[in-house]
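Asks: Take a look at these structures.
Computed from the coordinates by the stated procedures, all read-outs in this text should not be read as laboratory data. Because the structure is predicted, anything quoted here is derived from the model rather than measured. Cβ atoms are built from the backbone, for glycine too; each structure is taken alone.
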Structure P
Amino acid sequence: QQQRVAIARALAPSPRVLLCDEPTSALDPELSAEVVDVLGRLASEGTTMVMATHDLRLASKIANDVVFLEAGSVVETGSAKNIFTAPERDRTKRFISTINAAHTYDI
């Protein structure tokens, strides 16, 4: 409930871009799925978001473009489709491979 209220407050002044910093961190799986659902709906409605997240399931479901960072340096950039299905860098491949072992959200 608190996450939905926080998202609603952020959207109240009609921002051009919604900035999200780890929106699913420290949430139980049920609340995480709810936040992902809300963010997914916003994305499908055309809301522009810039998001920092370690949640690959979230990023793979709603991102258009991805910038993969490590230790403050850009490792790889590209469309979400390319990054999540055919990353070019070995480091990105290793990190992305963790998504295959995780449960995926249904959006």
Structure Q
Amino acid sequence: MSDTEIALEATGVVYGSSYDEAAFFEWLDKIPAVRSYKGELRTLYINVDAAADDESVYELVSLFHRYHVEMSQLRVFDTEQIGEWFRKPKSYWYQSVFGTSS
């Protein structure tokens, strides 16, 4: 991993079937900012471009929500670069990412 990447962790992901697992990795492969990933034991390490765009962050939010991956680690994308949509307290992910709602 380089200085321009962020490491995210997906630990203990549970898939409903082999097709569900394939869908997870197909989705991950389609996210523009995902540079690489590697599994070790029950953790998948996902390296993401630190300059991820709105589309990539939104897809990570959706993927992490769908597969119950710890979403608070996405708080690292709370930057001026990402649109205000990410910080809207009424969003379904807000509490999972930021911990509280207004």
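Asks: Out of P, Q, which has the highest value for relative contact order in percent (Cα under 8 Å, 6 or more apart)?
Replies: Numbers: P: 23; Q: 26.
Top value of relative contact order in percent (Cα under 8 Å, 6 or more apart) goes to structure Q.
Asks: Given a value of -9000 for helix-only ellipticity at 222 nm (-39500 (n - 2.57) for each DSSP H run of 4 or more, over all residues; to 500), point me to the structure among P, Q it was derived from.
Replies: Values: P: -14000; Q: -9000.
Here the read-out was taken from Q.
Asks: Suppose distance in nm of label points 7 Å out along Cα→Cβ at positions 32 and 88 works out to 3.0; of P, Q, which structure was it derived from?
Replies: Working: P: 3.0; Q: 2.0.
The read-out comes from structure P.
Asks: Same structure again: Can you tell which of P, Q yields 20, 10, 9 when semi-axes √(5λ) of the Cα gyration tensor in Å, for residues 40-79 alone is derived from it? Could the numbers behind the result be given before it?
Replies: Numbers: P: 20, 10, 9; Q: 18, 12, 9.
Structure of origin is P.
Asks: While we're here: Quick check for you: by distance in nm of label points 7 Å out along Cα→Cβ at positions 8 and 48, which of P, Q is greatest?
Replies: Numbers: P: 2.6; Q: 0.3.
Biggest value here belongs to P.
Asks: Tell me which of P, Q gives 2.9 when you compute distance in nm of label points 7 Å out along Cα→Cβ at positions 16 and 56.
Replies: Numbers: P: 3.4; Q: 2.9.
Clearly, the read-out refers to Q.
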